[in-house]
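What follows are several structures.
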Structure I
Amino acid sequence: MINGEKDKSETINDLLYQKPNGKIPLLGIPLRLHIYNSARPNRDSLYEVWLNKNPKRIERLRKRYSKKQVDKIKESTLGFNQWLKKTGEAPVIVSDEKTKKTVKRIQDYHINNGWFDVKTEYDISENDNKRAEVEYKVETGKAFIIDSISETIKSPIVDKLYSNIQKNALIKPNQQYRTANIDQERDRISSELRNSGIYHFKQDYITFEMDTIGTNKKINIDIKIQDRAIRTEDSVINKPFEIYKIRDVNIITDYTFENRGKPFQDSISYNGYKLYSYNKMRFKPKALTDAVFINPGGIFKDIDRTRTYRHLNELRTFKYPNIEYIENADKTLTDTIRLTPLKKFNLGFSADVSQSNIQSVGFSLNPSLLIRNIFNGAETLEISAIGSIGASKDGKEEDDPFFDINEYGVDFKLTIPRLFSPFYTEGIIPKYMLPNTRISLSTTSQTNIGLDKQTFSGVFNYNWRPNKKVTNRLDLFNIQYVRNLNIDNYFRIYENSFQSLEDVALDTYNTPSEFIGTDPNGNPILIEEKADEFINLVLNDRGFESTNPTEYKTVNGIDERKERLTENNLILSSSFNFINDERTNLFDEDFSIFRFKLELAGNILSSASNLLGLKKDSNDRYELFNVAFSQYIKTEFDYVKHWDLGNKNVLAIRSFLGIAIPYGNSNSIPFSKSFFAGGPNDNRAWNPYSLGPGSSETTNEFNEANLKLTLSAEQRFNIFGNLNGALFVDAGNIWNVLDNVEEERATFTDFDALKDIAVGSGFGLRYDFSFFIFRFDVGFKTYDPSYRDENRWFNDYNFANAVYNIGINYPF
């Protein structure tokens, strides 16, 4: 009770040394206590009594088993009982000593937050059922308010600097007193002065004197900053602080413990920096000086050393550097940076054995080579390769080998620790933002997986971080080329499309006999090899279009989808990615993340099409290397917010909006750039690719579209130990918009289409293994837009139609 009112806030709850046994949120059941109580007390002695009760029992066991096996029987017998005790939670016994410690902690908390006259007491009431309740009573009194702030600063230079940093003070008049604010202000002042050239300054030189006598609950604060204390053997001398400058910056490029004391064999002076090497210099001076923020001739700044550490580590070329300042007689500093290079070459190798719904067994090898300082500018080149083979589960021909799936590829990635540009960029993106350039080239080839593909991609991008929270990435060029090698295999992969086509052939269309075959049971079927020819036959039959418009439209949709999914893709795009991540550490559960992406594709090729003399295909699209290039604009907005509700209870939400609009040389979005819905990280009541578009009742294996909206909310809570639970609601869908899809139920025409947002809800379990979280979710279709005129709510809300998801880590 605080001032006569109950306070159940997490802040107050954390002050308690003793808390009641934990209960499952919402249910109020002390599950861990029940588990503990289910264990038998003194199980060890009970087992010994049972074993010794019959002397012949021991003799029989030892004849049948060895002594080691008998001990194992004992361990297994007692093991489960021990597990119950370890997993459960022992009853919390009221402790008078811990109660008094809690009272002291509550009192200290209120004093440190301005309630200097706080009074605390406690009362323990015992019930007949051997239960007790502890009530803490707190009377805070009136909080003390800061009235005035004054300064007493002895060093003139510190006094001058303080007048410049005073405007950002964390303590101000009319604020309630808080000790935490005082400590933070001491840290701030010390940091500001050390970043203004005061080399010898420490927090100990700052004290806060507070006067509360006769002030009517107000505090007058005097900030005292002392002179520098210089200790000698016999005495302490106080002198005013002075600003120190950096006289020299020495960089030793190949320091090792064995080299210390040896003469340098090579040295270079560059822009005021002095670089030394025990052997021949292996680094371009600019590559290293760009990573050093300590400037010769500049004033001492503590932050420059921090930035230098950070940037040198980002080079991935050296072990953790050593930075040492030496004070000179003329009130300057000499800085020595010792760098120990890592090995130039680093080999990596990994192997994997897998099984999936496509292959019964698969083996893959992934060798890699890392080359550091490849061009003597601290660049790193990573070369990685993949080679895999597998045995497919079905679809084999009689003469096919057992391992009929293969994939191989290679990837080159060059990282340059600066912006690789002919222009001066320091004024726009300074080096403290850790800019780098990445150039990558990769190619892969796969056979007997889907349509069999060859892919080639090349990326040239810039990356920089203005601060700890913000990350930027600019892809100047991103080229992707995808070539389908086995489009004749289309209807084997997309079986639902073939089934729909076969239904038209057998049930509606007057199909000629040469298109019809029989299965092993003698039933008529559409001959798969003649599917394309049958599509052309139907689409050229105008009489069928007028008499059976629905079936004609079905066949036309199958043809358009096949054409789009089997065509080769050429994408030349530029994009910008922005991420603002407010997390302070990996364990922060009260933060937000905002992501934004804008991508433009095909504009350069479109502008240069006449200049390059590009020709058009039958669909009036320009082609390059016999492939119609894609042209579109795509943007995505993603926002995640977590609220820490205390007691390992977290509320998390996510919202996502993405749209890709084709134009110019395209009337649709490439499959790889479109959106899909459903799956363990999306709407968990639907399987991946099975939701949408809109309210259409599609049977396609992979449903995709070019507009997506998603909203999700999840309540996470601890059950016991490392086992956590969650209740969630997911809403969203995908639609076609401003492309060549004309299906009314699949397109977003106006805001009335929002009624087709699908809603899924469910629950999940998560087990925290520290280095990753195993997740199991059960999603129920709560609002299904595919139901036309029927009630869309709770039609399939049961375990039989639920979707079971397994994932690693949280969905958002």
Structure II
Amino acid sequence: MSFPKLSPKGLLLLLALTFVPFSEVLADHIVGGEFTYSCQGWLNDDPSTGIKVYACQINMYRDCIGDGAYFDGVALTTSTGPDGFSSSPMHISIYRGNNTTPYEATRSLLLGPVADVPINLGNPCLEFNEEVCQQIGVYDFEIQLPVSDESYTLTYQRCCRNMTILNLLNPSEIGSTYFIEITPEAQQRCNESPKFNINPPIALCANADFQIDLGATEREGDSLVYKFCDPIVGGGQDGSMQTPSSFDDVVPLVESPPPYTSAGFRMPQFNVNNQLGVGSTLNLDPETGLMSGNPIFRGTFSLAICVEEWSRDSVPVLLSETKREFQMTVDLCGNQVFADLLETEIDDQGRFFIRQCGPGQNTIINESTVERFITEYNWELDGPEGLITGSNRDFSSTINEVGVYEGTMILNRSSIADNCRDTAFFLLGVFPDTEPDFEFTVPGCDDEPIDFTDLSVPLGDNTIVNWSWDFADNSNEDTRQNPRHRYSIPGSFDVTLTTTDNNGCTAIATNNLDYFPSPRTILIEPDEGFGCVPFTKDFINLSQPINDDYIFEWEFGDGGMADIASPTYVYENSGVYDVYLGITSPTGCFVDTTFVSLVDVRDAPEADFIWTPDEPTNILPDIRVLDQSVGANQRRYVLRNAAGDQLFTTPAQDFDYTLRDTGQVFITQFVTHPSGCVDTITKDLRLRLINTYFLPDVFTPNGDGLNDAFVPVGLLNGVTNYRLRVWTRWGELVFSTNVIKDGWDGTFNGRESPGGAYLWDVQYTDVNGDAEALKGGVVLVR
């Protein structure tokens, strides 16, 4: 086959494709597609042109889970799609009749809108368990074609198919051809090809029935016929771009002419009418396009269906054939419809048994799942007066006769899918009721147990077999019919009696019991020893039973009072005090007592001391600590450093101490009163560093070793920002230094300065961060 002559646009495309790496243009990401066209009429509405205009559309389907390339034709200036996926230029070829030379070799197209393809399982009650994802990319374009007695074929080819496809031979080595033919009759009639109403299904559930309407529509009302057809081969795997044919590359330079070769099915298990495998059911209604069946093999499959468009003339004419190829994943799905009822027993026949205790209205609560997959409920109950029905999710009925009645609940009764339907069989048992009641002895002011008496009455031939008492005080359940119970705490309690009869029916009665007796003995937590002024005393009330509903009257012996259960009180004066407590319950029960000499409050000392001088320095590091405490007869001092190490201790009232470094020192004084009360205080101090600075009035730089330099002396540790300068009387600078130990040797610029008076100034920042500035004069003697 000769190499076709390319247009300038085709030559540019060839150059662009030359630089697309083979690994980036593999097309196993393209999994299906279809062509459609719609004749728009004569060019410029002028029949004399002999040219008609067609609005064309290509729908391509892409696997968006793998790492393959993006849709072709993202832009002619780039080879990168979203998220870094590679993309090649998009073009189609147009052939007329049986010519092997293209009518138009390369028509470049740009990608239009892209959307996700919804998963349509064809079964409303299943969910796909595996991850599956496809996108549809749309290419819209317009062509102008002269009316011809030959067909035009528009074609797009790409290699290769998904290597996991089960029903085709060597899928990773063959590509796909997507094409449509505009027949001479379609050109004459200005026809529109059929368009599928929905996207193709991308997943089916193994071993489950499905129905999916793959019907199409077109504007002329022609007759449409649906059939299974063969997937078509196109493109190749040769990535060298130097083949003798322009058709067999991953991205063909020019699409090959018709007729096209069918892909080979893996016979005998798969063929055109068994594209999901022999044993699976796969049907396509030729009149409606309804695809149905039940696949049994799991995996990935390539499918193809065709819709033929026939005129409705007396002798029908084939106007067009639209082929759709698509990739289908078949895997296990989860059934989502299960009939279930709330709080029921299951009898030996698998029926739900629902108890209705007492005639009257009853509602059966429906717990069937998953609710979003259930669109229809049908209830039937064979009641005493005939059939009772319902269509709501829950079922309500009113039955006034005791008995056991059979019923059913059917989910999605009219669904076409067996797995969408489920049935629950149930029995509704209507039993006599019980009128529950009880009484109890009225609590008094004494802390005594309460007697409870069951007064419940069965309303039929039923008998009470179990009793359960809840006394509402967190005590254990009592199962006696007539129990006695002692409350350990006061309060208002909602006591509940639950009875169970021989039919398993329960009845509940609740009565309120107010239990507020007086405590038998008033107790408070003992406190050994004594307190020191000011003395804070916690009075912990241990009397039982009491709570915050009781009234409390405290008198602390010094005029102070309180009205809570366990107060805290501060004694400001020394003495021995009696304490009174009265308690009144919410029901008026009263008890009181006086605790004689309960509180012993004693005088306390006040620790305090000072030192002198107030601010010791490195020049004067000696201090004297002076006692300032009040009421103490004994005292002791402890000195510690910042690390907590003890430096010194003494029992003396006053003492002397020499600070040895600049670290922080903590002095603690412990004092004791004759009553036995103690007090303590801790203070801290730090040795303050100071600098001293002296310069001589006279110096004699004669080399005798005495006063040979003008040098400062003093305590200069920690000094910063130092500068010393010496000037003549006429303002000439003869010496300057920033080093403290450097002094002036009486020379200037290598020559001896003359004797006489000179001026100096010095600046520095002392160890405490304060700025210092000094001035003076000095006499140089020669």
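Just so you know, all these numbers are worked out from the coordinates, no wet-lab data involved. As the structure is a prediction and not an experimental result, all values here were calculated from the model. Cβ atoms are built from the backbone, for glycine too; each structure is taken alone.
Points worth noting:
- Computed -500 for helix-only ellipticity at 222 nm (-39500 (n - 2.57) for each DSSP H run of 4 or more, over all residues; to 500) - originating structure among I, II: II
- Structure from which 23.9, 70 was derived, Rg and Dmax of the Cα atoms in Å, for residues 486-613 alone, options I, II: I
- Entry that produces 1.28 once Cα Rg over 2.2 N^0.38 Å is calculated, selected from I, II: I
- Source structure (of I, II) for distance in nm of label points 7 Å out along Cα→Cβ at positions 126 and 166, computed value 1.3: II
- Among I, II, structure where mean count of other Cβ atoms within 10 Å over residues 102-109 as derived comes to 20.6: II
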